[in-house]
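**Student:** The structures considered in this document are given below.
Please treat every number below as a calculation from the coordinates, not as lab data. For clarity, every value in this text was computed on a predicted model and none was experimentally measured. Cβ atoms are built from the backbone, for glycine too; each structure is taken alone.
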Structure 1
Amino acid sequence: MTEESAHDGRADVDPATAIGSESSRRIATDGGSDEGVVRRDRFSGGPARSFLSSLAADERIFEADLEVDRAHVVMLAEQGIVDDDVAGEILTALDAIEVDGHGSLPDGEDVHEAIETGVIERIGADGGKMHTARSRNDEVAACIRYRLREDVLAAIEATLALREALLETATEHTETIMPGYTHLQPAQPTTVAHWACSYESAVRRDTERLLDAHERINESPLGAAAFAGTTFDIDRERTAELLGFEGVVENSMDASSSRDFLLETTQALSTHATTLSGLAEDVIVFANRGFVSLSDDYSSTSSIMPQKKNPDTLELVRAVAGDAAGEVQGLTTTLKGLPRAYNRDLQRATPHAWETVDAVAEASSVAAGAVATAEWNDAALAAEAGDGFSTATGVADLLAANGLPFRTAHEIVASAAERLEDADTEESDLDAIAAAAGTVLEEPLESVVDLEAVEAALDPVESVASRNSRGGPAPDEVESQLAGAREDLTADETALETRAEALEAAHQTLRAEVNGYV
């Protein structure tokens, strides 16, 4: 994925003959050369050649490069820049190279040079015409965007599967009471559904960020050449259409040199990995406390302790967030301070995005499977839901609703909590509250509130049911959240399907155009 000046000729040169470089003719007549078609004798050797080469890493964009080549050649033929018969020979050679695969490419500094060399080896010097009005700068930028947009769609699909798993869990457990925590300390009772919906909401935003990033990836830089455009009468909109891009990156310097779409995508993926890490941590802690049991498919055992069932997959999901954050930092550092236009540093930029999209998409899929197959221990959850006087806030709210200032109500319940922490106390929660109220108010608790209402507020089930404010854990309110979440999920599934279908339609259109020449 390297830089090259555009073979764009000059306005006073016949475009039909301007492209066959001396090195191209040498390869065509000598039956191959280690010099390649780009660097020539002066730049063909030395210990730095392997350091410069990205050919092995470029296997990921091999098919993308072939498609970009095809679209460019079709456009050149349509514009009368390359004769139809020559275009047909080039396109036929590209098909043969695709069949033979990346591993059969001749040596080259990158996949772009190797493919061009392969075409020239097959059809002679005319093969060099495929690079008319183009640089490897705009070529590689197009290839990266072409492949990355597909990878991002796969990552989006993984987030949708995770959201579906979370919503299914929530649907099954709208009334499954569980302890809620802040600072990992018992705080207030909630439900498994409310917990699951909280993560679905976060993953939903992750999906939106990836959809937004995809829009900015899906613009074509092809035709920008090295950075200053070309003298040839090209049609950038046509190559964008043939490749399924929604439009073009307008400024040619920006098109060839910018990699902010890589950074935006990697950041969005890192944010999703952070969401996944929190989800994994929660489930790991819940499994430790006996609240949930992971499927054996998402667990492992010890090599020495046969009784162990470890949440290994989710521990690895948790770790991916660190990897993704590191890739963001690496990419940011590579891009910061680069001058316009192309710099070879960019060859080191793209792997950060590849590593991140692969790791995060896989982690998202694993998390979805773990959530979908987990079994929740309703009894254990219910037994712990009121632990640590977790309904205290509900009692304070009740006292405030009956006319006490909230801070006074808070003081009463805090005093009751202190009484209950005494190891020697045998008081019930209600007795402790009554005693504290007598001290703070200097009058009986029942003078302020019905004791039966206090007992109801102390019940975790009643406490959850009373929290029916928008977004709260009350079962009816969670049902409302689920309905909205499913609507959004359906809309995002449609958006994904529409974008995938557009790419496939463009692929079929390009294939049909190619078939008209070969």
Structure 2
Amino acid sequence: MLHTRPRGRLRARLIAAAASAALTLTAIAGAAQAQSREETLRVVTGGQVNTLDAGMQGITRDGFGLNWNIYDRLVSWDRKKFGDGYIYDFDHMKGELAESFTISDDGLTVTFKLRPDATFHDGSPVTAEDVKWSLDRAVSLKGPGAQMATGSLKSPDQFKIIDAHTIQVTLDKPDRLAVPNLAVVFPVILNSKLAKEHATAEDPWATEWLKENQASGGAYKVSTFKAGQQVVLERFDDWKSGPLPYFKRIIVQTVPEASTRASLIERGDADLSIDLQASDVLALKDRGAVKVVSIPQVNAFQMIAFNTRMAPFDNVKVRQAVAHALPFDDMFTAALYRRGAPLWGATWKDLPDNGKFPQRLPYSTNLDKAKSLLAEAGFPNGFKTTFSFNVGSAATSEPIAALIKESLGKIGIDVTVEKVPDAQMGTLISEKKLPFFTESAIAWLPSADYFFRVFFQGETRWNYGSFVNEELAELTAKARYERDPAAYEAAAKRMVKIAADEVPVVMLWQPALDAVMAKNIDGFTYWFHRQTDYRSLTRTK
């Protein structure tokens, strides 16, 4: 069962969007008068920037994206070429605000040397005192603190000022994710003197003030911020943490309707948008008026999850049977128009070729094998179950559900599809009440032990399969601190093998992040937070 591209309907939607686009363009053009079109990047997004503070509970993805461009961190990752764009290189780190860093032989001490000429946007110098206060803040705030703890960064006592431009981080164990956690969106380096002017006894980290104000020193500074509507950024010409960006001005406009955003890009009235509908992306690409950079989200995945604590999915052969009955290829076509990287169809049996995760697992559509496994599980005539999906993801999840119902019916499993509201879905997953469902997830740090710690164990909602496996728990606990690359690789391969054998979830694919842009825009980079890094973009002549 395949879905065709609705080009005619899409064309009609784009034409109908013209009036709305004109209103949007008026707002954008008015904001851009002070800069030439050449030097201004116009971005349209379906999301909203709701805060300037990455530490705020409830920050949106767009908020993270903005934060990435206006603040520096001590370190970041290199990037490498991928098709017409780039992708961050998780295996190679580099200094950002730190001009260099060294790790002690025992892995317990990391020393950062700051760039001596770095300044904040107000002109004040960046010092180790600012870095310590910022890292203290990151581990102390609830949301950021939980993430930082995944790299054993838990207490302000771990951050020590050596001199004005040197700071040291100490660890109890040589956690392989300590330095990578200093490169995620949370541990931004703030102008501590400015932030502390707005702190109170009740709010020692100035969270209220930083929601709508910046204490930043990144490549861009905010000149206009209208929460949920528009952000205008100006280049900080004294930025020292990387090559000076090409664009002097960035205008980010919220335009909820995807077809309107597509129309703006095609008409040349906006330069870039991500997260358009797959059908829109294909039609725009076919017409040749735009550039599309499509990169698989290497740290994200769509899955089918089983509640391994609930009958009949507490039976591993039932889970294996369903995995072999899934119509993988048809689902990939119907849900994503094949835009992404498949995670099924591997041919290995004993161990995978490498320890990376997610990776392809050895499942493919085989109804005869599925029927045999179902009989071995004690269900030769099948059973009844429900399959749930989040209504907020209906564009991709509804065709998945329809195809699963059809395919499982061929092996005797009677599936009732349930569409669940967003908030309720999260609650039901957290309370382990759904037997069988689809969901997508993402890990900021694409390290095998991190994936398995987060998504394959524990009592959090992120353990989608409600999975308990003592060997896996032991492997992840040890691998986190393993410094021998060969030993880590062996442990990671075993983790992947357990996931393939026990099937708490079936990995479907890594969806593509489609960035649609004007033909003269270059340098788009995929980052773990799935937002745009304006610093790397250029406009060709």
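**Student:** Tell me which structure, out of 1, 2, gives -20500 once helix-only ellipticity at 222 nm (-39500 (n - 2.57) for each DSSP H run of 4 or more, over all residues; to 500) is calculated.
**Tutor:** Attributed to the structure labelled 1.
**Student:** Looking at distance in nm of label points 7 Å out along Cα→Cβ at positions 97 and 409, point out which structure of 1, 2 has the largest value.
**Tutor:** Answer by largest value of distance in nm of label points 7 Å out along Cα→Cβ at positions 97 and 409: 1.
**Student:** A further question follows. For Rg and Dmax of the Cα atoms in Å, the calculated result is 24.3, 73, so let me know which of 1, 2 that is.
**Tutor:** Of the structures listed, the value fits 2.
**Student:** Another one. Work out the source of 2.5 here, i.e. which of 1, 2 gives that when distance in nm of label points 7 Å out along Cα→Cβ at positions 57 and 297 is computed.
**Tutor:** The structure behind it is 2.
**Student:** Quick check on the output: 0.60 is FRET efficiency 1/(1 + (r/R0)^6) of positions 313 and 481 (r between Cβ atoms, R0 = 30 Å, to 0.05), derived from one of 1, 2. Which one produced it?
**Tutor:** Numbers: 1: 0.60; 2: 0.35.
Answer for the origin of the read-out: 1.
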